[in-house]
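Below you'll find a set of structures to go through.
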Structure I
Amino acid sequence: MKNLIEWYKKERISGNLKPIDMIIEKPISLILYKHQDFPNKIIIALAINGLLTNVFMIPKNESN
């Protein structure tokens, strides 16, 4: 899990992650991203009180 958080930070700084949606209900924030190297995945960043706590990579639902 720590490796995915480090990867996310590097990709975010380099501009490779493109935000597609945000859900902000203080104190929790979820930001959904797409990445050109993973077209069939969605990357979800979870922050609590503005601090990144977890990053998930899940399959994209193609039926929508």
Structure II
Amino acid sequence: MWTANNEAIFICIMHEHVKKGDLQTSTFTKKVWSVIDDEVLAETGKRYIIPKLKAEFNRFQKKN
């Protein structure tokens, strides 16, 4: 389950990767997803696993 705080952290982490140019198509590479997963774990103390991160990313895209 995503808390509001963890969701905000995830969004900030993704935003930083977009600013670095890591979002070349409509998604990130496996390598970048792995880095994002590690960064989310470091910031939140919770490992979501890459498929859950991708699902949350897709949910954000559909909302906007």
Subject >> Of the structures I, II, the one that 1.01 was derived from, the read-out being Cα Rg over 2.2 N^0.38 Å >> reply: II
Original post:
So helix-only ellipticity at 222 nm (-39500 (n - 2.57) for each DSSP H run of 4 or more, over all residues; to 500), computed for just one structure, reads -23000; which one of I, II is that?
Top reply: II
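Bear in mind these aren't lab numbers, they're just calculated from the coordinates by the rules spelled out. As the structure is a prediction and not an experimental result, all values here were calculated from the model.
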